[in-house]
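Asker: Below are structures written as C-alpha cells.
Readers should treat all values here as calculations from the given coordinates under stated rules, not as data from a laboratory. Being a predicted model, the structure only gives us computed values, none of them experimental. Cβ atoms are built from the backbone, for glycine too; each structure is taken alone.
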Structure P
Amino acid sequence: AGMGYCGVKNIEEMQSNTSFIRITNAGLIESHPHDISITKEAPNYQVI
C-alpha cells in the first residue's frame, strides 16, 4: 500500500524517491474523518 501511495514501482525507487514529512497535531486531527455519525466503532481503528 505504501508503494502505491508513493507512486513507486520497486523498493529501490521507494528508498531514493520518498521522504518523510512532519505534520502538526492539528493536521493529524484534521486528516481523520470528522463531522460524521458513527453508529458502531470499528474494532481496528482508534482516533488519537
Structure Q
Amino acid sequence: IYRNMLTGKFKKVLLISTGALLNSTSPLQGETIPGVAHAVSVESGGE
C-alpha cells in the first residue's frame, strides 16, 4: 500500500482494524461480545 501511494497509484487509503472485547467468561455466560474498530484515513499530499 505504501509503495502504491509513493508511486501515485493510490491517493487515499482507509485502514480499518477490528477486534472483540472478550474475556474468558462471557461466552460461557451467554453474554454478547461487543466489537470495536479503529479507522485511519491516509492521503498523499505531494504532487
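Asker: Kindly point out which one of P, Q the value 1.12 was derived from, the read-out being Rg/Rh (Cα atoms, Kirkwood Rh).
Answerer: Working: P: 1.12; Q: 1.33.
Attributed to the structure labelled P.
Asker: For structures P, Q, which has the highest computed value of distance in nm of label points 7 Å out along Cα→Cβ at positions 5 and 29? Don't jump to the answer; show the numbers that get you there.
Answerer: Working: P: 2.2; Q: 4.1.
With respect to distance in nm of label points 7 Å out along Cα→Cβ at positions 5 and 29, the highest-scoring structure among P, Q is Q.
Asker: From which structure (P, Q) was helix-only ellipticity at 222 nm (-39500 (n - 2.57) for each DSSP H run of 4 or more, over all residues; to 500) calculated, if the value obtained is -3000?
Answerer: Numbers: P: -9500; Q: -3000.
It was calculated from structure Q.
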